[in-house]
Structure 1
Amino acid sequence: MTADFTWRDAGRTVVLRRGGVASAVELLRESGVDEFELLSTERALGAHGLAEAAGRVHEVAPGQVPGLAAALLDAVALRPLVALGGGRVIDVAKAIAAVSGAEVVAIPTTLSGAEMTAIHRLPAGAEQRVKGMVRPSLVIADPEAMTSQEEGQLRASAMNALAHGADTLYLPLSNPVSEMAALRGAALIASALDQERERRDRAALALGSLLCGYAIDSAGLGLHHVIAQTLVRICGTPHAETNAAVLPPALAFLAERAPGAIEPLAVSLGVDLAGLRQRIEELGRPRPLTECGGDASRIDEAIEAMLKRSELAHVPGSVSRQELTELVRSAW
């Protein structure tokens, strides 16, 4: 079983610890965080004394990060912000801190990877006040909390994590460190998902997510995330399920365009390039987006928005409207 550890990385500390949520107050104090405000959700707020220890508690509602962050911006103080939840909660805390200058501590409850990156949107209407993008300075990664979703949702979330690593392998800022993190993270995710749920190495799955999050923070966003993020924002499809549905066709497309970069990923998952798409589908068990909700009538609008994303310039060869449409429709 994967062991607990503490990873100090420049201005960031990552603590992977079983029972980390239960001992979060102690870990915060060990890191010099005695006073903080808590951002979380109704589902997570009952967790192990964090709410009682917080100076103030802010519930993060469903919705888009820019609006949610803007609504909370004037309600939070400059004390550290502790974000307990999934990617939406953590990204809201980062967005607020980008304006307020507060320190952010992330305690993830999914495999979103948001805790490892300085990638986030900004509070609506406050873009001119931004001091800089924010990466959490302390991450308390509790494998039990991060992998507690029911199996279908967990696999979708794991495909989002795997995509963080896979999307970085061919980009201009890809480097040996990000590549090693991405490939090791992908292998950990796959091996954990191959295990029966009751006997799964949940810490390995959590670590795989952390490593892939580290990779995308280093190398940046690519084709997969251009498609998935835009569909979520414009068509309203659910985040994890969208990533799971888009990843197989996106990687099949990239395997044709950049086989030298994508083949090591296939090897890390135990297959050759020809078997990569099927392997991803076996791991994620994606549902067609038509079964997941969202507004299919806005697909053309979403494709227009994708075509304006600068990240497409980094995909080997040009990506046409027709190719984007085929990729999106294959996920739908």
Structure 2
Amino acid sequence: MNRNRFLVLALAAVAAAVVTGFGASASASTAGAVPAAGGSITGAGSSLMAPLIAQWKQDYQSRAGVGLTYGSVGSGAGIAQITARTVDFGASDAPLTGAQRGACNRCYQIPWALTATGIAFHLNGIRKLKLTGPIVAKIYLGQITNWNDPAIRKINKGVSLPNLKITPAFRSDGSGDTYAFTDYLSRVSGAWKSKVGFSTQVSFPTGVGGKGNDGLTAIVSSTNGALSYISASYIIAHNLGAAALQNRAGRFEYPNLTNIANAAKGVKIGRFNEMHIVNPPKRNKTAYPLSTFSYVIVPKTTPKKDLLTKFILYAMGPGQKFGAALDFAPIPKAVSSAGKATVKQFQQG
């Protein structure tokens, strides 16, 4: 698939879900709850997941009569809220660290979605751009500062790159997108790994901060010369420029469904369902190298166990049909099986 196919996915439903679904500054306690005869559940976390959860909310309410309230506050805040038990579930695009698992006190981590973090850019008059991981790392390290740098020109022959300052933007809040992005950079750049590392929140050497995917989308949309890492569904909905990113097979790929699914082929499922699919091996020839799983986090002891079990199984089953329009690929069978086994442990625990 090429960039045109990637942009074809910009359906009206996508824009509606992102723009009117759940604001990045909303909290689970204030996002409008849906009165429902079948009960209600609340969640908070990943802004990457917000467009998809918006679709789930509407469909699941009509199917099961269960109300759903979700605060798109970022993965870090979602982990904090489920740890504090102020919500019924958390959503994170970063797997829990050992310290977070301990603090969460017997929480289950279940993979329920697969998508990508795209590299968005704004260059007036330019819609096609190629980038490599090492170049992106150097931009965020402050070592490449101008769009007509020789390294960028070399891989973009025929593109009239301007003599313009690069404005890198990063998430100021704890973010699963930041985790995936910095995990990726740590695997392609030794300098990044030693100087910055990876986490849901790191000290970026340069750039401007924005809160949530909405915040970064606003920066890129309004700033000629901007570059940022943004969930693919937001790039589509706001018609931002999306760079083709070079994978380990040497191909420049966009974050479309086929390439995201290819990145997850042969994924190794670790303890507590932890998975890393950034910078996948060469054999995944068309893989988009900045793809990521997202997780729902639930506590072992909760009065909402039955409601949560049914909702999570819905999300991993019928709810997957909403993913394609939002650039979420179906979760692989092996991952689905591991997730459902964890749901069973949660249900019986």
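Each value in this text was obtained by applying a stated rule to the coordinates, not by laboratory testing. All figures in this text were calculated on a predicted structure; none of them were measured in a lab. Cβ atoms are built from the backbone, for glycine too; each structure is taken alone.
Descriptive notes on the structure:
- Each of 1, 2 could give relative contact order in percent (Cα under 8 Å, 6 or more apart), but the derived value 15 comes from 1.
- Comparison of 1, 2 by FRET efficiency 1/(1 + (r/R0)^6) of positions 78 and 318 (r between Cβ atoms, R0 = 41 Å, to 0.05) - largest value held by: 2
- For FRET efficiency 1/(1 + (r/R0)^6) of positions 86 and 126 (r between Cβ atoms, R0 = 35 Å, to 0.05) computed as 0.95, the structure of 1, 2 it came from: 1
- Origin of the derived value 0.5 (distance in nm of label points 7 Å out along Cα→Cβ at positions 262 and 286; candidates 1, 2): 2
- When Cα extents along the principal axes in Å is computed for each of 1, 2, the one that comes out at 52, 46, 36 is 1.
- Which of 1, 2 yields -10500 [helix-only ellipticity at 222 nm (-39500 (n - 2.57) for each DSSP H run of 4 or more, over all residues; to 500), calculated]: 2
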